[in-house]
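*Asks:* The structures considered in this document are given below.
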Structure P
Amino acid sequence: MTNFTKPNGGPNRRGFLAGTAAVGAGLLLPHGAFAQAQPKKGGTLRVGFTQGSTSDSLDPATFNNDFMFASGYAVFNTLTEIAPDGTAQPDLAESFEASSDAATWTFRLRDNAQFSDGKTATANDVIASIRHHMGPESKSGIKPLLEQITDIRADGDKVVIFELAAGNADFPFIFNDYHLGIRQDTGDGTIDPNSRIGTGGYVIDVFEPGVRVELTRRDDYWKEGRAHFDKVVILKVGDPAARMNALMTGEVDLIDRPDLKTINLLGRAPNVKIHTQDGTLHYIMPMQTNTAPFDDMNVRMALKYGINREDMIEKVLRGYGTVGNDQPISRSMPYYNDDLEQITYDPERAKYHLKQAGLESLDVTLSTSDAAFSGAVDASVLFAESARPAGLNIDVKREPDDGYWSNVWLQKPFCCSYWGGRPTPDLMFSTGYAADAEWNETKWDNERFNELLLQARPELDQTRRAEMYGEMQKIVKEQGGALIPAFGQYVSAMSESVQMPEEVSEMWDLDSQRFIERWWMA
């Protein structure tokens, strides 16, 4: 159920149940397994986005912000998509099925799926697109999840077969990832990463990196009941006040991440509504565990006990969230470990861990920007204030918004970040916590964790699998470099004329960033 409130109504929470893919030789999932309200064609949707960088490119391996995620999903289909119930459903694929051990997966493509230049999508296009992220030179964030693939081959023009090193019950979920939009094979098994030709419902008219994207709907889009706006304009509006003002004055129809401190100002515009989604969103202050002083586990624990999580929920998130426990699996996800003791604000315990590290006090720099998440600067200042009684002296360094994800994230040893999460623990851990993951933002390498990650993936005994994922959450919480103070609701604001299905996917913001294809104007 989609949740709307007027700006003075406060958050409206609901649970989110993530599904897992069924496994077996007979698994066949038809397209259209989730229903939508009847939409209306026409209109122009103007979007004001928080994120976007002048370093953005159309190369899918480089996608790292919502500006590109939404644009990519509008122009390029993926093999699967996440339905509102959290399950993986076919998208460009017509169906998929697994061998009995889930180590061989067969995807059949749709016969009628065409690129915007009229070419029919084939197995070779899929193989070239996936291999773009797999080579030794690839820096793609999805690369670690594809390393389990030992072979990809075509069986005719419409069937792609994946052989895995070991069984993986969650394998179809990978192909929903925003990196994996399908491009055309250039003829030699590669893609042109800067090509604008996709199978999606829209074509790109204008692409100004980190500034503006203009899209036009394809009249010949092969997917029925999708792609309703005539045109879409995506603008980078990084300043939260400017973004909210643009919505109130009618310059845009939809904004993400309204400033929660001043969200009630939206009440001045009678035709504005606020949309909230629960899900997997979490805010994180990653500490790079291969860099002093964060290479000392006691230093990391001192900082974890030095942050007042409840204060952050109340003063920064304005109630639109819940406290985090320094591991990224949310209550809404399968295999959540409900037995973990909650880390709470405790300056004395923080002092204890400092002493265990041989320190009386600690001076560290926290790099931050509201490009990381709305309210990140305020959260950092609040953290510095709460940490001071424990002898933790945090120098809050405000970084430029533009280029934050290129110049700060993964570069500075202590910064602010966020994750939209992933639909399963395996995908979350493999993307952000495995030792060799490109996006392992804490530079963490834990032998037991890495061992369990490989063991849990092919495990078909659900009880045993739950035990392994539960242990992994405990290890991350107690030994990892992820300081996760809060899980947040996805909050967006829009004109009353913007319509959506009753049920939306809550894995990521804005219908898992597929709103351009799924929503419409009244």
Structure Q
Amino acid sequence: MTTPAHPRRLRIGIGGIGIESSTFCPHRSTVDDFRRTRGQDLLDRYTWTQADSDLADTVEWVPLLHATSLPGGPVEAESYLILKDELVTRIREAGPLDGLVHDIHGAMSVIGLTDAEADLTEAVRAVLDSVGTPDGTGRPMISAAMDLHGNVSRRFAEPVDLLTAHRLAPHEDAWETRERAARNLVRCLREGVRPHRAWVQVPVLLPGEKTSTRLEPAKSLYASLAEIEKLPGILDAALWVGYAWADEPRCRAAVVVTGEDAGLAVSEAEKLARRYWDARRDFVFVGPTGSAEECIAEAVASDARPFLISDSGDNPTAGGAGDLAYMLVRLLDDDAIRSGRVTAVHPGITDPVAVARCFEAGIGAEVTLSVGGKVDAHHGGPCDLTGTVVALQRAADRKDRAEGGAYDRGVDMAAVRHGGLTVILVERRKPFHTLADFMGPAEGGLGIDPRTYDLVVVKIGYLEPELHDMAADWLLALTPGGVDQDLPRLGHHRVERPLYPFDEDAYDDEEPDLTPTRLAPLAPLSPCEGGSAARTGLRG
């Protein structure tokens, strides 16, 4: 279905709420964990909203609210409602819009909800429909830009006109994904296109560390998306692996193919879903794995330096609490590290009390601390650490604290050395993905260079690009925590079954039904629809 194209300048809003939430993590995310961006600061996030962009004469970009947080535990209900209500209110106050770039993640869990993105998007759709379009015809369109680790339920997909997702893991194409969502929306609005969507879920749920696009079969599966969208009548093809550490019915892989040719979209979506299903047993971990003890022993014995180890079960950028001392205990148990014959740095254990103690003592002081295990106390509790404070960093003193995204919020940090082990403690959850995370700027940083250590043991899953390039060798430690790679060990009980790999042999006798559902273009609004719709979905 198409409507006449509008020659006038378009008004398109930008907003969304993004977080990845592990329901197995005892941490609770609040509104204070979110970096909220509005006004010109929001427009400055993107290249395609700038005055020198080729879209400048075509679109008036309307900044709403963008709220994003470091992954963590589920969002507290009241905090979610504060963010949701602000976004909805800003859409209403913005006035008529032709469309919205829905910049989200797709794996947000909220206490009391089973499909947070659907709840949010229904509220956004309702208020968009109530304000209508600038010329009073048609219906505002929504174009969602998502992480491939998000979840796409039918309830979420139905009110969204366009959906796309990252095609690389690690997500080196995150900004490209957002631009694709924006440009697809502009194209549809200018050409009067109301696309069909072919949606299908695949009964597979795998962790990101088994679906990296650095390796097959994910590499070829994701590379095929660009070829699918080149077909006449197809606008976009997207594949989500889903989010493995939430226990909700929507958590599973999904495919959406969007285009004007409904039949072709359905056909291509089914083929892609079938390819993913057929490859389910071919997905392997992105690197060699072992227990914490096995990884430490192999790294100590190796000549490769620096040797990186991922403490994958407590990865804060997947939703882990970030305060488990499980790996710390095992590093301290190693004679070579404890004696100083082998050096190691272990960054990112969250413990505000321990950090404060280090600041009170000062650099050069010996301290005895109870480290970690306060938020996630299910895997060994705190670790007693005695050592020398070797570096301190105040968040307020860090000169680059205003730069970067939500992951780069300034935090107080302290480094404590025991034998050959340097432990970096943080007052609030923080990842260590880059050299700057360790070293900081010329002024106000810890000044710790991970490249000078024998072992670098990071709370992460697959290595982000700078760490990947730094590593002379690497192991993925299968440690416990809120984002445990051993999914059956976590105890999912609300996901829809059967589901691979939980039910390994469930489809031996009969293949799953992978027939896509064709979601027709959203119908135009009747003159009296808007007002009542706008008052739904604002709570709950």
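Just so you know, all these numbers are worked out from the coordinates, no wet-lab data involved. All of these numbers come straight from a predicted model, not from anything done at the bench. Cβ atoms are built from the backbone, for glycine too; each structure is taken alone.
*Asks:* If Cα extents along the principal axes in Å, for residues 390-493 alone is calculated from each of P, Q, which structure is the one that comes out at 47, 31, 27?
*Replies:* On the way: P: 47, 40, 28; Q: 47, 31, 27.
Value 47, 31, 27 for Cα extents along the principal axes in Å, for residues 390-493 alone corresponds to Q out of P, Q.
*Asks:* Just checking, which of P, Q has the largest value of mean count of other Cβ atoms within 10 Å over residues 158-165? Write out the running numbers ahead of the final one.
*Replies:* Values: P: 18.4; Q: 24.6.
Largest value of mean count of other Cβ atoms within 10 Å over residues 158-165: Q.
*Asks:* Of the structures labelled P, Q, which one yields 23 when relative contact order in percent (Cα under 8 Å, 6 or more apart) is computed from its coordinates? Intermediate results must be reported in sequence, preceding the final value.
*Replies:* Working: P: 23; Q: 18.
It traces back to P.
*Asks:* Also: Given a value of 0.65 for FRET efficiency 1/(1 + (r/R0)^6) of positions 358 and 446 (r between Cβ atoms, R0 = 25 Å, to 0.05), point me to the structure among P, Q it was derived from.
*Replies:* Comparing all candidates, it corresponds to P.
*Asks:* Something else: Hey, P(r) over Cα pairs in 20 Å bins from 0, in percent derived from one of P, Q reads 22, 52, 23, 2; which structure? Intermediate values should be presented prior to the final figure.
*Replies:* Details: P: 23, 57, 19, 0; Q: 22, 52, 23, 2.
The read-out comes from structure Q.
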